[in-house]
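Read through the structures below before going on.
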Structure 1
Amino acid sequence: AYQESHWDPEAKSPTGVRGLMMLTEQTARELGVEDRLDPVESIEAAARYLADLKGRLPASIKEPDRTWFMLAAYNLGLGHVYDARALAARLGRDRDSWMDLRRVLPLLNNATYAETLKHGRARGGQAVHFVQQVRTYMHILDGGAGT
């Protein structure tokens, strides 16, 4: 929640996402959220959504990469993560590796690549930054261990 809204339950981005967990209107509707600005409703829905995203990733993606892919999908959309995996494979990279995917995701914003993708252009670099910020925060909370 901190990375999404800096704990502001009334947060709003220029793209229209709102609330503590910065849910889009469509995602909120799909998750049965009536009020995106309700912190409890927002957090519970985001937890369900994260679990759903993680469950929809291919079994070939192992931890901890699976968690980083899930976070990228939360930020960017699962379809764009699938596009990045397909592009990674085309570029000869490991589509199940976060180290490789984080290098490919920014290419989703390149018109040349974007026109070949099922879900089109996306702010892949933003998703990479989001995942890195969450990882940094997790590292701090872990007292410098892990991640």
Structure 2
Amino acid sequence: MCRQHGFTLIELLIVVAILGILALVAFMAINPAKRQNQAKDARTKADIDQIATGLGVYFTTHQPQTYPVDLSEVVNNKDLKSLPTPPNSGTYGSGYAAVAEDGGTCDGGTIVCSRAKLSWTLNDPQNGNSVWCWQSSTGKAQPLTPVLCTP
């Protein structure tokens, strides 16, 4: 009698079905959309840290010490090589604000901009905090709600 070696069609179909189920479970666990959003947020955080460093240099090298009215001044003053571009669209300048000591309008010259903030919306919010916010008053960046992100 001759014995044949190999697998039957049913055995192969069962193995393919099991592999398909395992691949689906792994894909759901990885969640590529969430990972992409987390990568964009990491880039946003790095960009804001870079701009905040440039703002700090600008502030300490000007007499009287002042923050710029517009972020482009940091680049024009060569405190930052160029302004990074956000991962989605727009410009970081739209999330920048500088104010006078009393919270009023400043011009960077006669009315010194003593406080500043820079924020950008996160793609993957953390605990309901939807913006990454750097504040000159604290000197650090952290996730906050838009209302709490003030200069």
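We did not get these values from a lab; they are worked out from the coordinates using the rules stated. None of the values given here were measured: they were computed from a predicted structure. Cβ atoms are built from the backbone, for glycine too; each structure is taken alone.
Below are the figures for this structure:
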quantity: Entry that produces 9.4 once mean count of other Cβ atoms within 10 Å over residues 27-34 is calculated, selected from 1, 2; calculated: 2
quantity: Ranking 1, 2 by distance in nm of label points 7 Å out along Cα→Cβ at positions 35 and 99, the structure that comes out highest; calculated: 1
quantity: If relative contact order in percent (Cα under 8 Å, 6 or more apart) is computed and equals 15, the structure in 1, 2; calculated: 1
quantity: Source structure (of 1, 2) for mean count of other Cβ atoms within 10 Å over residues 51-58, computed value 13.8; calculated: 1
quantity: Percent of Cα pairs over 21 Å apart from the coordinates reads 56; which among 1, 2; calculated: 2
quantity: Per FRET efficiency 1/(1 + (r/R0)^6) of positions 19 and 139 (r between Cβ atoms, R0 = 35 Å, to 0.05), the highest-valued of structures 1, 2; calculated: 1
quantity: With helix-only ellipticity at 222 nm (-39500 (n - 2.57) for each DSSP H run of 4 or more, over all residues; to 500) derived as -16500, matching label from 1, 2; calculated: 1
